[in-house]
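These are the structures, in structure tokens.
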Structure 1
């Protein structure tokens, strides 16, 4: 990690990062609730939710990167923004082919986005600590992505509810990270 990396990350501050993680966790939890309710009963709502999930991820990564030196200073988040935007468009297109295609797109996206998140967590480790949860989340995202790709080739037609556990784990990881950073910050008197 270069001094520029550390300076960019320090400009965010652990309090800002904790708030960011809290927002990410709450939005993901809300997405899961919407998927389990309206997403299950309305194919239109499910389509909107499926496209919005990677689109939200792109926006959230862009916002996070802007607060820590910009996309040039955060190449893993820049990758995540691009991959997530491409995934949102690809999900919209895959909806025309069916849910198996959508799940395959989600799988590829989860693999690449998970790798980017893992790299971001490793880069932030020395500055903020509490990144073990984000590193674990990135690795779990990659594993889930592989599972999604395999599952997409099965005979069973998946639904939005098959993606919901992935989002639920994301919510959990972000909320744990927010709590961990807030606790660490409070304990150190910052």
Structure 2
């Protein structure tokens, strides 16, 4: 069996459950919660006879398949993962990834307060900036490229921006985590639960 543990900003995968402090340093794999995706599976998506299953898609795009014993365990897992992701996004506030635009090295910052900022890696000059609310769609090629569709606030026209990343899935999951945290900030029930946790 495989053992998973959420601790702070990380998801740990173990071959045996951690018992001592030293065990935590010997995880088979460690993931940053904001760079992975957790998905609860419907009965129609199950791969075998196990019930109460979920997947974790890693920052490399690998799907890891897990099950828990009880349906209540699955709900508890989902809440814990969402809470850990929200708290980590709230803590870090922004994340920058190296990317390429038309053969030029750039940086894309995903900022909880301001949205998306693309800048020249050498000069730090800002090429473009959009709020989260201006992102109207996106697509990716499953390998390295993301095409963002932003709405220009003045012209209301859609502007396409394509960037290439060496760590596509980490970037996609990070964007999803930041959006989920933005939505959670609008949910008084979620925020009320966070106040009791803190």
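All of the numbers you see were taken from the coordinates with simple rules; none came from a lab. This is a predicted model, so every value here is computed, not measured. Cβ atoms are built from the backbone, for glycine too; each structure is taken alone.
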| request: Compare Rg/Rh (Cα atoms, Kirkwood Rh), for residues 30-77 alone across structures 1, 2 and report the one with the greatest value. | output: 1
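Check the numbers for relative contact order in percent (Cα under 8 Å, 6 or more apart) across 1, 2 and tell me which is largest.
Checked 1, 2; max of relative contact order in percent (Cα under 8 Å, 6 or more apart) sits with 1.
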| task | For the read-out distance in nm of label points 7 Å out along Cα→Cβ at positions 70 and 174, a value of 3.8 was computed from one structure; give its label from 1, 2. | result | 2
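Looking at structures 1, 2, which one was helix-only ellipticity at 222 nm (-39500 (n - 2.57) for each DSSP H run of 4 or more, over all residues; to 500) calculated from, given that it came out as -8500?
Answer by label: 2.
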| Can you tell which of 1, 2 yields 1.03 when Cα Rg over 2.2 N^0.38 Å is derived from it? | 1
